[in-house]
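Undergrad: Before anything else, here is the set of structures, which you'll find just below.
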Structure I
Amino acid sequence: MRTLAIVGTGLLGSSFGLAAKRVGHFDRILGVSSEAVVSKALSIGAIEEAMALEQALPLADVVLLAQPVLRIISLLETINPLLKTGALVTDVGSTKVAISNAAKHIARGRFVGGHPMAGREVRGPEGASADLFVGRPWVLTMAEPELVSLVEKFGSRPFILDAEQHDLLVAHSSHLPQLLSTALASYLGERELRHVAGPGLHDMTRLALSSHELWADILDTNASNIDGALAGLIEELEAMRDALAKGRLAKHFEQGAVMAKRLRSI
């Protein structure tokens, strides 16, 4: 009997549970979270039983840690005595170096870092969907066969990266877009633009709807890489500003279009 324990039954944890139920990979799915959140996860069928951490982990063959990054780190530093011998432990944290370092405390089981490149601006099980991961990349820090197979069953594309490579790349592909969207919305501030705003402004500010609470741990644990990405973007903006004054922006448009087309061809 294969048992899954989901620690943190919010958007990603509950979506994982729904996807796992759809593909029938586990015989039993347990949920660990606050009383309010785990009740919602039960009501949408993302988990089958709610348990305390101390009850669930000794039963679990696979453990998914789906909480904020610093909470995942804290759990990895303390849960080893609770784990079933040989348990597979993974996570959905948005940074990997700090989490992988904390996972060195895991001795009773095996740890494989994970990061599904999927999400929504909403939080909690209310926004969960079995289809959340379909067509999306799912980074794993090693090619563990069961996880690779499960990710593929979910409809995701497994992509193997070590923790350092992951954090450098997502600083540019995920963390920088968030900060750029936030910066644009913050800059525009109280300007009354609603009546002249087209879909471009809506698209560009969509990520600004995300809360700082959700992003604080991510930014703290990848600050150096994000700083480098911001520096590169600022340099590009300064170059565009200079090109604007000289009437030479065509090259920037061409380079941008090439990258945008390549991104959409995946």
Structure II
Amino acid sequence: MTMTPESIRATAEAFRERHRPGRVRGLLVAGSGLSLEVPGWERGGVVGLAEVFDFPLHELPGHSQTLTLWRRGGESLLVMNGRFHLYQGYTPAEVVAPVRLAGLLGAEVLIATNASGALDPAMAPGSLVVVADHINLQGSNPLVGEWGRDFGPPFPDMSAAYDPELRRRALEAAAAAGFAAREGVYCAMLGPSFETPAEIRMLIGMGGAVVGMSTVPEVIAARQMGMRVLVLSLAANPAAGLVDRELTHEEVLDEGRRAAVKLRSMLGDLIDQLL
């Protein structure tokens, strides 16, 4: 079934009726191999995404097709235990469906994590990049067509897409959690193949810090809906051509698992400050 603005609004109303989320404060999105918990909030129900969205889902290692409701009093947070990617065959509208669902339910903040390749050979695996800007090389935009008219301004300003105050707080929380952290530019490629050494040299020349295959569509949709955005990119491996070995998805998942404990601590501190 083709997703439309009307169908995602109906999805949001059905979710509100069935799960009674109360005041939805924000959406958290977990990247490859990452799991997110919210200290200080009570884990509510785990919802299968197939029960929420009416388009076919595609399995991907390191990404669970579930959403967890975390509750605190009459408030809730939606946590996506994985995400949708363009390279899996999803349309741009389907990739950002969780963002639009959260926005229609009242979410004010998007906090997204991802696993990425480091474009700086001095950046050790497990380093954290607080994304300050992005370069979209995926060849698509989730606001094309009717989607650019129905959920906010058709030409949203992206000059401060990544909220400066949230970035400042994230750097402080990362230091407290023991991460080697810096700000940088996230380069979004379509995938699913890893980049070639020539492409990596191009991205380095463009000022990129990390490269990945996700996140940017979600950021664009969130900004159109007026949500504040914070993106934390875990540099899971060096990019192609920076080391003399092949790159694998398993390497990305392993680094995400190793960082999970520190990331949970960091997010707990952040959410306490923000909400």
Structure III
Amino acid sequence: MRLRVVGCHGGETPKHRTSGFLLRGKRARVAVDAGCLSSGLTLAEQAKLDAVLVSHAHMDHLKDLATLADNRCQMRAPPLVIAAIPHTLGVLKKHFFNGLLWPDFSQIPSKRQPTITYLPLLPEKPTLIGGEFEVQTIMVSHTIDSSAFLIRGPKGQGSIAYSGDTGPTDRLWEVLNEATDLRAMLMEVSFPDEEQKLATASGHHTPQTLRKELRKLERRRDVPMFLYHIKPTFEKTVWRQLAKIKEGVDLTVLRIGDEFLL
């Protein structure tokens, strides 16, 4: 299973892209969140996507679904599966692909040949995505309904976890402690410690709350922790504070273009 970082920041500038990650199995290509999929992938790469997992309905995690769908429609690509918890799909249908803010690509070019289809992900229930990836959805703590994902690759390739946007939570770590094949985790951290009030109000982590959360993972010495979602405004400060975390974990701050074989 290969992981490519298309975007990994908690905001956008000419040098920063919001969340979007690409997983490749033996055949399937599945994206995790869609903050930068059309701005960070070529047309050919966009056409090859089988599905997009959307963690929650905030714009920085789904905005490029609009232009991705538009491009795929023009290329006559197969229907793209958008997989998310029912709450997130409901927001997409009512407020995004609603024929007003953006065309309803679940009906374009036609009902029989749509550009996108929706797949509900029920919390805790494993679901096969792209014919290869088994996805288990875990609810986390954010300002709206938000989910983490435990994603298992094709047989023998192990699993990775993606936190989605979250503040302190418990159920995610309980599930991960049972995942003996966990090979890596993508974990959000957004604000510096000095902005704890803002982080708490917006449902995000600071280095000090992240430190406490990491102690909940029993195998933390064995599982690489890939950090993402740092706000560009506070990037250097958060980096310095993360460098002080000494919890016996392998921390890596992700950068656009990073690739990993897991």
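Undergrad: Which of I, II, III yields -14000 for helix-only ellipticity at 222 nm (-39500 (n - 2.57) for each DSSP H run of 4 or more, over all residues; to 500), as computed? Working shown, then result.
TA: Working: I: -14000; II: -10000; III: -6000.
The read-out comes from structure I.
Undergrad: Among the shown structures I, II, III, from which was the value 26, 15, 14 of semi-axes √(5λ) of the Cα gyration tensor in Å, for residues 83-162 alone calculated? Can you show the working numbers first?
TA: Values: I: 22, 15, 13; II: 26, 15, 14; III: 26, 18, 8.
Checking each candidate, the match is II.
Bear in mind that the values in this text are calculations on the coordinates, not laboratory data. It should be emphasised that the depicted structure is a prediction, and the values quoted were computed from it without experimental measurement.
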